[in-house]
Structure I
Amino acid sequence: MKVSVVIPTFNREEEVSRAIESAVNQTYTNLEIIVVDDYSQDNTREVVQSVEDDRVQYVLNRRSKGAQGARNTGVEVAGGEWIAFLDSDDVWRKEKTRRQLEFVLNNEGRVHSVYSNFERRRSGNVFWKSSIEKGKVMNKERFLFSNPLGGFSLFMVKKAVIEEVGGVDEGLDAFQDRDLYYRICKEYNIFNLSKNLAIVNVDSSNRISENAKSRLRASIKFYDKYQDRVGGDKSGVEYCMRSDVAQYAALCGRWDIFTQNLFSVSMTIFYCRTKLLEILKSILLKSESLKRIQMELMRG
């Protein structure tokens, strides 16, 4: 059974070789490794093409389509029955593919996609480990306002399934992962393994404010995309989705958008308290950031 590893990358000549190496060194060897270069302006092409392994393919997007577009490009050219995504700054443990495929084969015909636990590192140091519940993901509505799994680097899915649900949504600035998980769970399934099978690296150079702006735009698009399905929903999903918008509005200092969703924020105490805690943390983070800026201005 062939697995197509899809690695989207953009201007990461220094990191992408580690991701490729972790794919090449998998104990399961029936792989093709597709590195989709999203029109990089550095030496990414040379780095990828220097890898001495016939399974590694270099694919160039003729224009920048973003990571989500690069993933779709990889899926289009993939020849494997299964697709395994890997971000270009993350690395897999060598048994990752084998363990996920063993689970698939031991549950023949019942598994459409599979995930696993992972750890997050910053500057080489572990600061968080996931503890996702083992087994089938049951509450698909949760993906509408949070991500109980994580990013794409642990996700492996049948190619036929991801094509059937329409691939990764290229219109979202963020949350493409949970959007895809939601659409898959509606028609198919996701199972999670308890094993820690990857290292997700967090780039500390990312600016919180810029990241929050893209997430605010995405959360509004996300709500617009699914509001017809949750309007008037008695489970409180709509409140939680609107609170998601409020969370990133707080991080951006867009208090006008925050106040528009204030009632929904107040309702999270009944429906999704974890989201309420996230919102409070966002407000505190923004307050601390404003204080630091004010102090710097006073010093100047």
Structure II
Amino acid sequence: MYIRTIEPYFNGFGFSFDAALSAVHSKNYRYGQESYFQESLRDFNDVFGEGLVGCRNLTYALLKPDCFVTRSGQKTLHALRTAGFRTIGFEIVQFDRYRVRELWRYEYNAARVARYRLIDELLCAGPSLLAVLAHDGVEPQLDASAYLSSKKGRNLIALREPGCLREVIGACDGTLNFIHTPDELLDVVRELGVLLDDEARHRVLLSMRESHETSGSEVIASIERQYPHEDLSPGRLVERYGASFALVSGNQDALRNDPYSVRERFSSEFQMSKWEWITLVNHHLKFSHDGVRRVFEFEVCEDVCSER
């Protein structure tokens, strides 16, 4: 797919973000038109000055509810520090279905609709924590976000590289992967616009500029008190429910394709907790459509004028 504009596409933006440009032209084009990105870029420019040149060592990691249910918050911050990041601020984030869909707007086209409900149930279960990070030794060809993304590891355990961040913190499989991180600086700008209101975003940007290290121990303990302590591994379900869990084998097709159609049946049979249900669905659900690529993988924006 080609996006052709009647003028060079940057003529449609009333500002510059050259220092944060992505190599993916369609990302520059799409983000540049978004209100989330424009508001956040305005705030970045107010705090750091034009151009974002001084922001390449800054990023964030989002610790999701599954990270706190498994009591992995402190372990995650320790792993980030071991990877060379300093924690310089924290902001609590409360998801709703709209934030979920906007954060992954350009990836959700590849996900099956049943996965939307699973992610809603996971992320809207309670608070997440945005950890503001700085890395002063990032390689020149990378920004801090790209560096962190390269160290994070894949969602699926079978595809994770030895020693990656998700392996170190014991992240579970699939959707229960404990953390989200932006891919590059351009994503940091947009995602802070999606996740935070003006006041919270301003606090985060000031913590980025001041760059004072902070532990986060108290806020993590506070969030963990809001969640039960649960084991999110599928094996735990089999241990708990034993032979009666054979009900799963007769419903594997539903669990793979439309798990919420059989939720009432499982609830009445097992009185499953919310987190047990999430674990069950995460283990069985087919997450994505076969052969469907995400928006930025098939969309091309031409950086030239087209004829009228």
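We did not get these values from a lab; they are worked out from the coordinates using the rules stated. Quantities reported herein were computed from a predicted structural model and do not represent experimental measurements. Cβ atoms are built from the backbone, for glycine too; each structure is taken alone.
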message: One of I, II was used to compute helix-only ellipticity at 222 nm (-39500 (n - 2.57) for each DSSP H run of 4 or more, over all residues; to 500), and the result was -12500. Which label is that?
response: II
message: If mean count of other Cβ atoms within 10 Å over residues 189-196 computes to 17.9, which of I, II did it come from?
response: I
Mean count of other Cβ atoms within 10 Å over residues 37-44 from the coordinates reads 21.2; which among I, II: II
query: Which structure, out of I, II, was relative contact order in percent (Cα under 8 Å, 6 or more apart) derived from, given a value of 33?
result: II
